[in-house]
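The following blocks contain the structures, represented as structure tokens.
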Structure I
Amino acid sequence: MSLNRYEQMLHDYIDSLPEEKRYWTSRVVEIEKSNTRREATALQLNSELWDYFEERSRHEPDFSRVVESGGSKLSMLNLAEYLIRIWGAPSPLPKTKDGK
């Protein structure tokens, strides 16, 4: 999966801080439990990751440069889908023809 540079920046930031990583790991699981569809989980996580990116821009210069440059909300959808894959519940295996 390919992340854009802003998604990669946020991922590296979260990954470098154990407390943040624990929070986002549990948040992914929590969001996944509250949604029945994977797409809804990814969209909700996308929104929360962008909100977090904006919040961090008040304290982290790399993030603030991105937010201050103007433009609109950036997509964090690839990062959201990646985090769901690595931290979410595993997908059930498809059943075989004999029902096992």
Structure II
Amino acid sequence: MSDTLENSVSAGLGSDFRAAAVGAMMPLGLGLAGLVGYIWVDVFGVILAIGGGIWWAVWWRRKHGKFFPRDVQNGPFVLTSVLVAILLVVAIVIM
């Protein structure tokens, strides 16, 4: 008999990492979009960034059924990672 119990909530270490990373990238991406939008076109850019953030949240929820699914698929994870990386590079370049 083992002293450890199986974790029925977790879908595995890789899935837990992807869920945590997406949870950190969501607000970072929206903040970067707001920063880049503000630098480029002032308040209108912030409004566009908020609209883009709402669109992304609706897309994510429709794709997964909830904001933090138990198992995050690789495709949306990579797409979100790439978009946040692009926003980060653009924010660094224009500042």
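Quick notes
- For distance in nm of label points 7 Å out along Cα→Cβ at positions 53 and 69, the highest value in the series I, II is held by structure II.
- Structure responsible for -28000, with helix-only ellipticity at 222 nm (-39500 (n - 2.57) for each DSSP H run of 4 or more, over all residues; to 500) calculated and labels I, II on offer: II
- Which of I, II leads on Cα Rg over 2.2 N^0.38 Å, for residues 45-84 alone, largest value: II
- Which entry (I, II) yields the derived value 65 for volume of the Cα convex hull per residue in Å³, for residues 13-60 alone: I
Each reported figure results from applying straightforward, stated rules to the coordinates on display, with no laboratory input. Quantities reported herein were computed from a predicted structural model and do not represent experimental measurements. Cβ atoms are built from the backbone, for glycine too; each structure is taken alone.
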